[in-house]
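K.L.:
Listed below are the structures to be examined.
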Structure P
Amino acid sequence: MKMSEGKERRGKYRRFSDRRIAVMLELHERLFDLEPGRARDEALLDILRDDFDTDLAAFLRRRGAGDESELVLFASSSTEPPTIEVFSGVGLRELLDVQQETTGAITLTRFRRPSVIEEMIWESLWAEDLGAIEATGLLTVSVVPERAEPFFIWLVLSGSSREWTSHDRDLAEEAANLIARASDKALR
């Protein structure tokens, strides 16, 4: 019997350590049980979307450079399937630049612009670049394998907003590191 079968799950954990252990065990189980590919990617994203209580969890790869940069969605888990698979625009390029300069997860809410992003670019990010998915909150973290192609994890809120906690960022970073290691092992 698999660890996730036949057990009663609590929806929300009182302590972060309990939440962390539950999520990481579920991720490990899917990584061991499923072959690399879209089905495994979607299973991993299902776990993250469920735990972070978001509307969309997605893996995206950067394509192009400079003004031609865009992100291509290659796997997702969603309450409603996204209608767009390529994201581009001036706001997205600024987000990618900030992501490249930052180690770890970045959390954004539409209603709180960080000082490092100009207002016009900020509005473009939410109204145009992410407009097709009606995002109001975003947690983004880089997945940086040693040999496999790097990509991003996006956890997206639509129609609601919340403050992401330091625990949310820590858990997203830990999940990204595990997925990066699994991406390298899949190349063997």
Structure Q
Amino acid sequence: MIKFADGIVVTDLEHKCMLHVLAEPEKQLREILAGKVEARRSALIKEWQSTLHADDSITELPAAANALAELIMARSDYKTRLEQDAAADPPVITDRTSITAYEAVDRSGTTVTLFDGGITIDDTEANCILAYVQDLDNWIISSVMTHVNLGRRRMITKYHPIILDDPDVTTMPGTEDGLVTMILARSDYQPEA
């Protein structure tokens, strides 16, 4: 499947914040996604191992991790995280807070498109994540924005004291975006990544 076929648009400033902590954001975010797949697939197999071994109708199990995950997900007693949360009493509301926060930002100015052409993820791998996450799009946006915010926080944490000690600086912007812009313009600015 392809997620975000048109890419993920971030502001130029968000992109620069991300670049503070990720030298190659798209590559590193794909690696984070692959790590999430591996972790959730392993957790799914571990969680279901005793159930599979106790099932008399199963005489053999596939040795490949994806095939074993597919067998688990094909069971009638298997439910995704969303299905489990919907069946809870009371039902757990679908978490789309990251998408809601992302959509609330005005991105009509200068922007950068990440993952132009989308993020390709195998259906089984996506379903391994969905065993534990309600909404894959929300998780992906959360991962992107987590790195934007991490870059912003680390940049401000490092450079705010430097700016305060700089005798050539007489005023500072009153907003975080203004402060980040000021930091990026400094001759001594260096990204962590």
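K.L.:
Where does the value -12500 come from, among P, Q, when helix-only ellipticity at 222 nm (-39500 (n - 2.57) for each DSSP H run of 4 or more, over all residues; to 500) is the thing being computed?
P.N.:
Values: P: -12500; Q: -18500.
Derived from P, not from the others.
K.L.:
Same structure again: A value of 21.6, 77 was computed for Rg and Dmax of the Cα atoms in Å; which of P, Q is the source structure? Walk me through the intermediate numbers first.
P.N.:
Working: P: 16.3, 54; Q: 21.6, 77.
That value comes from structure Q.
K.L.:
If FRET efficiency 1/(1 + (r/R0)^6) of positions 83 and 155 (r between Cβ atoms, R0 = 25 Å, to 0.05) comes out at 0.05 when worked out from the coordinates, which of P, Q was used?
P.N.:
The read-out was computed on structure Q.
K.L.:
Ok, one more. For FRET efficiency 1/(1 + (r/R0)^6) of positions 107 and 163 (r between Cβ atoms, R0 = 25 Å, to 0.05), which of P, Q scores largest?
P.N.:
Working: P: 1.00; Q: 0.35.
Looking at the calculated values, the largest one is P.
K.L.:
For distance in nm of label points 7 Å out along Cα→Cβ at positions 59 and 91, which of the structures P, Q scores highest? Please list the in-between numbers first.
P.N.:
Details: P: 2.7; Q: 4.2.
Largest calculated value belongs to Q.
K.L.:
On distance in nm of label points 7 Å out along Cα→Cβ at positions 43 and 67, which of the structures labelled P, Q is highest?
P.N.:
Working: P: 4.5; Q: 2.6.
Largest one: structure P.
K.L.:
Something else now. The value 20 for relative contact order in percent (Cα under 8 Å, 6 or more apart) was derived from one model only; which of P, Q is it? Don't jump to the answer; show the numbers that get you there.
P.N.:
Values: P: 20; Q: 43.
Among P, Q, the structure yielding 20 for relative contact order in percent (Cα under 8 Å, 6 or more apart) is P.
Read the figures in this text as sums done on the coordinates, not as results from a lab. A quick note: this is a predicted structure, and the numbers were derived from the prediction, not measured. Cβ atoms are built from the backbone, for glycine too; each structure is taken alone.
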